Structure P
Amino acid sequence: MNIQGQAALVTGGGSGLGEATARELARLGAKVAILDVNLAGAEKVAAEIGGIALHCDVTSPESVQSAIDQASAVHGPARILMQIAGIGSAKRVVGKDGNAAPLEDFVKVVNVNLIGTYNVARLFSAACAKLTPMEDGERGAMVFTASVAAFDGQVGQQAYSASKAGVAGMTLPMARDLAQHGIRVCTIAPGLFATPLLRTLPEPIQQSLAASIPFPQRLGKPEEFAQLAAHIVTNGHLNGEVIRLDGALRMAPR
């Protein structure tokens, strides 16, 4: 798919990997709508790239549908969906106090990262399936965000790893399911990236994390994630695949 002139939705586009992806899509000529619970961050990015910002809670069917409808009213129906909204968590199953981890934490992370991803995907797909097919019968493309933690999660990452493994696990069946509608589905599983959250860590810890990556021995750049996300859209034969973007990193137990 040629990104130029297409309407695109980016969840979590107000910061980090989502912001970089929104900027890359705009650079390539897309009409970008940034969907984020952090409306202030989304508005700032949207103003700089000539896009629009919409408040969106990915776990809410009503919120997502409203955002899709509002974006469509401004830019026309979207054919590109970048799902980058997500949250993290680190809690041991049994804490130092001997108590079990609170179930609410696990539920919240899975609800945002996994159920939220599915929620946006199903509503986007329903709208996209009604569009006129383009070259090769394609109607749209979706890119999800998992994590290397889906495959080699560390101590305390039960909720996060499970949620991201779920995203990776539904990629192929969803691609097969939506093949009849000409909608492709791929997932990126990033490793350690220089996001604003990671940049809040002390410099020695950042350097230690970078040193754990075989090559290149540095943190990933958000624009590298964005470039891969855009390439997936433009490469029509990429479908049903989970792509690790991690410099050959395999996470240690802790």
Structure Q
Amino acid sequence: MTDHNDQTTHFGFQDVPEGEKAGRVQGVFQSVATKYDVMNDAMSMGIHRVWKDAMMDWLAPRPRQRLLDVAGGTGDISFRFLKRAGHGHATVLDLTEPMLVEGRKRAEAAAMADQLDWVVGDAMKLPFPDNTFDTYTISFGIRNVTRPQEALNEAFRVLKPGGRLMVLEFSQIPNELMQKVYDLYSFNIIPRLGQAIAGDRESYQYLVESIRKFPDQDTFLGMVRAAGFENAKYRNLTMGIACLHSGWKI
């Protein structure tokens, strides 16, 4: 068995031992949990809501489906899924318990309490049996996973045959000039917003850096296929600032 603690990975622009990354990521999200939703609106000028709605449009939830929402944090995707499905069940899994605590405080959580579970867990080692869920989503979370390929492999394992993977993540703009403009905004404005709103510049500096370290659309599509998913495709959102990847367990 490979000792991953002897290997390194990126934490933003830093190289760190693989065994340390999860703890560092937990630290980031523990720090920003109470302001996470407010910061999402501020950073994206509300566009993250449009992206999440686009995710639901493509996913087209149906009644009685079971969703696993990994890195689900405050439940944004799960609430949208349950509202679209009409009736179903969502399990929100996150590595960082304070994020789940914030999710439980939301009004939707009380209204949908019988349709929701909140679980602390690791995307690379899901605490669920094979063939359990109809749908697996991960929204702006897979770039924070130490070994994203293992997370995709786990997604394939826990989905039922006929189940669907949907990943929403920041990506790379195909136009070089537009990418440079976006980088100027990201590196100069977002950490300042983090300081002003959440009192935490360093965590948002990491989040911006982690976007630039994440694979481009076609590279990540190859990873989705390598996990076993078929009919795998992606759609760029807002010129490629974000991207939706979809795949099926057939």
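Quick check for you: by distance in nm of label points 7 Å out along Cα→Cβ at positions 38 and 110, which of P, Q is greatest? Could the numbers behind the result be given before it?
Details: P: 2.6; Q: 2.0.
Ranking P, Q on distance in nm of label points 7 Å out along Cα→Cβ at positions 38 and 110, first place is P.
Sorting P, Q by FRET efficiency 1/(1 + (r/R0)^6) of positions 126 and 150 (r between Cβ atoms, R0 = 30 Å, to 0.05) from high to low puts Q first, with the largest value. Looking at FRET efficiency 1/(1 + (r/R0)^6) of positions 94 and 222 (r between Cβ atoms, R0 = 41 Å, to 0.05) over structures P, Q, structure Q comes out largest.
Out of P, Q, which has the highest value for distance in nm of label points 7 Å out along Cα→Cβ at positions 134 and 238? Intermediate results must be reported in sequence, preceding the final value.
On the way: P: 1.4; Q: 3.0.
Biggest value here belongs to Q.
Could you figure out which one of P, Q the value 2.7 for mean projected area of the Cα convex hull in nm², for residues 22-61 alone was computed from? Kindly include the intermediate steps, with their values, before the conclusion.
Working: P: 2.7; Q: 3.8.
For mean projected area of the Cα convex hull in nm², for residues 22-61 alone, the value 2.7 is produced by structure P.
Computed over structures P, Q, distance in nm of label points 7 Å out along Cα→Cβ at positions 30 and 86 reaches its largest value in Q.
Bear in mind these aren't lab numbers, they're just calculated from the coordinates by the rules spelled out. Remember, predicted model here, so these are calculated numbers, not experimental data. Cβ atoms are built from the backbone, for glycine too; each structure is taken alone.
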